[in-house]
Structure I
Amino acid sequence: MSTPNVEAVKLDELNCWRIRHGQAELLVAQQGAHILSYQLAGQPPLIWLNDEAVFKTGKSIRAGVPICWPWFGNFDRNPPNVKAMRVSNEPAGAHGFVRATDWELGGIETEGESLNVEFLLPYPEGGFPGWPHQVDLTLSIRLDEQLHISLTSHNRGAEAVSISQALHSYFAVSDVRNVQVEGLDGLSYIDTTKDWSTATQAGDLAFTGETDRIYLNTPSKLSLVDAAWERRIELTSSGSRTAVIWNPWIDRAAAFSDMADDGWQRMLCIETANVMDDVVNLAAGASHTLGVSIGSKPL
């Protein structure tokens with residue numbers, strides 16, 4: 001295994017690091033501890049770096065692996081115990097606030113054949129604005145033959161805290177119309193494009209239109225099969241019982257200023273999540289780790 005190569009780079013306004021280790025290349029931004037891309041030598045990217053993404057201070061990035069915390073999606077759609085954590089009359093933005101916040105780089109170091117990268121987000125004095133709780137975050141990234149991502153929330157306060165969250169992973173695909181997700185057969189899901197109705201998955205999931213589904217009681221392993229790129233992306237999750245699968249399709253993508261009109265064809269989000277009745281309730285002093293390992297195998 002070669003010695004890791006770490007290069008500080010700037011994408012418009014954002015400080016980033018390009019990290020090469022073995023066959024892997026990782027690009028990660030300090031803002032949001034945001035993994036922007038992940039690629040193995042000689043292969044197409046696994047994590048999608050949107051070529052229209054905007055890299056501005058304080059603006060969330062539509063690419064890579066955004067961290068959604070301490071609520072997921074539309075704030076008002078969250079369970080009452082998650083909403084009760086927020087004390088503000090200001091509008092609540094989608095997906096919380098940590099993806100647009102600068103994190104501290106805790107370190108980049110090798111351990112045997114692995115490379116470990118750690119980012120820290122300590123709670124500020126009095127808590128985060130509108131969210132006055134003493135919870136600090138650690139994002140740990142490990143590179144070996146796979147990409148391992150884990151987000152740990154540690155409640156340092158004296159009161160219990162409830163959160164919803166996700167590792168909002170954008171996967172690169174040859175064409176979303178020609179890929180399938182395996183491992184969902186028989187699962188119940190909530191279809192947010194159909195008035196949040198509940199349905200049951202039959203067989204593998206293929207894509208023929210806008211998709212925004214919350215799969216419940218998901219197994220730890222899911223696969224994204226891409227025949228044109230002759231590969232299977234395998235996802236192994238931990239600390240999660242829900243997965244959100246999203247593609248904006250034609251009309252939604254056209255409305256995004258930070259995505260090409262045909263960008264939807266090249267990405268699929270499979271999000272490792274704690275949402276709906278799978279939210280995290282942290283007792284005083286307790287911690288929880290949400291994780292996903294991402295690997296690629298030839299078909």
Structure II
Amino acid sequence: MNNLSVEHLTGINDLTREDIELIFKTADSFKEVINRPIKKVPSLRDITIANLFFENSTRTRLSFELAEKRLSADVVNFSAASSSVKKGETLIDTVNNILSMKVDMVVMRHPNPGAAKFLSERINAKVVNAGDGTHEHPTQALLDAYSIRERLGSVEGKKVVIVGDILHSRVALSNIYCLQKLGAEVMVCGPTTLIPKYIEELGVKVEHNLIRALEWCDVANMLRIQLERQDIKYFPSLREYSMQFGLNKEILDALPKEIIVMHPGPINRGVEITSDVADSKQSIILQQVENGVAVRMAVIYLLAAKIERQ
């Protein structure tokens with residue numbers, strides 16, 4: 001199969017396992033490209049992509065922009081902070097104005113869950129979800145699973161624990177969907193107040209003791225505490241959170257086996273993980289960043305193949 005089964009990437013749930021494997025295979029060849037002296041390919045020279053970020057983002061926006069430029073696409077960047085959205089313009093009006101400039105693809109981050117899906121049903125351009133509220137962040141899940149595959153050979157049969165603020169994390173939900181489709185076992189770990197009530201219905205294990213979770217897993221994905229999304233206090237203090245759910249070198253070295261440590265970034269060093277863990281040989285945090293560009297190149301390239309030329 002050389003074609004994605006979807007027209008847009010709005011969430012991992014829409015993808016088949018074959019889709020994910022095709023994205024990974026395509027990312028393998030792009031990873032080779034971005035490690036060459038000349039890092040560009042002319043694949044999307046006639047494609048225009050608009051990056052619409054209605055929420056602050058540095059890493060995801062830069063990663064997408066770099067992926068688009070490596071494919072030689074024309075790139076338009078739009079930031080809501082300095083736009084007519086502040087004057088009351090609707091999402092559809094904003095996007096239609098951009099589309100009237102003949103844009104082929106829209107990469108969008110939006111604070112409202114479902115915004116990317118809503119858009120994909122109403123505009124004549126391919127849509128890539130770069131994060132919608134606390135719902136999904138599909139390319140992050142793809143790059144996380146790709147990074148596990150790269151380090152451990154495959155995702156099938158691996159045990160992955162996602163630790164931290166599961167309730168406010170779009171990364172957690174997309175990761176659960178993606179890892180399960182690829183045959184991994186998933187556990188979530190964190191304070192009771194930060195674990196959603198419905199989570200066990202997704203077929204994941206729940207653990208509130210960090211040491212037990214780490215002894216069980218092959219991979220620990222440490223999530224950031226998303227203070228900016230929390231409208232009430234979910235735990236007494238960051239210090240207390242860190243004492244119960246923070247990963248330090250002492251804990252890592254005491255485990256009966258070597259596990260790999262991931263983090264979607266940005267890291268709150270000293271809260272969810274300490275610096276010596278983030279910089280240790282068991283950490284694949286920087287590989288995740290590098291793989292992010294290759295995986296996003298693959299997604300954009302495969303969706304661009306579905307653009308109908310007038």
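None of the figures in this text is laboratory data; all of them are computed from the coordinates on show. From a predicted model like this one, the values you see are computed outputs, not experimental measurements. Cβ atoms are built from the backbone, for glycine too; each structure is taken alone.
Can you spot which of I, II the value -11500 was calculated from, given it is helix-only ellipticity at 222 nm (-39500 (n - 2.57) for each DSSP H run of 4 or more, over all residues; to 500)? Working shown, then result.
Numbers: I: -1000; II: -11500.
Answer by label: II.
Taking distance in nm of label points 7 Å out along Cα→Cβ at positions 220 and 260 as the criterion, which structure among I, II has the greatest value?
Looking at the calculated values, the largest one is I.
Given a value of 0.80 for FRET efficiency 1/(1 + (r/R0)^6) of positions 100 and 268 (r between Cβ atoms, R0 = 30 Å, to 0.05), point me to the structure among I, II it was derived from.
Computing FRET efficiency 1/(1 + (r/R0)^6) of positions 100 and 268 (r between Cβ atoms, R0 = 30 Å, to 0.05) on every structure in I, II gives 0.80 only for I.
Which of the displayed structures (I, II) returns the greatest value of distance in nm of label points 7 Å out along Cα→Cβ at positions 12 and 196 on calculation?
Max of distance in nm of label points 7 Å out along Cα→Cβ at positions 12 and 196: I.
For relative contact order in percent (Cα under 8 Å, 6 or more apart), which of the structures I, II scores highest?
By relative contact order in percent (Cα under 8 Å, 6 or more apart), the leading structure of I, II is II.
From which structure (I, II) was semi-axes √(5λ) of the Cα gyration tensor in Å calculated, if the value obtained is 33, 22, 17?
So the calculation was done on II.
Where does the value 2.2 come from, among I, II, when distance in nm of label points 7 Å out along Cα→Cβ at positions 92 and 116 is the thing being computed? Could the numbers behind the result be given before it?
On the way: I: 3.4; II: 2.2.
Here the read-out was taken from II.
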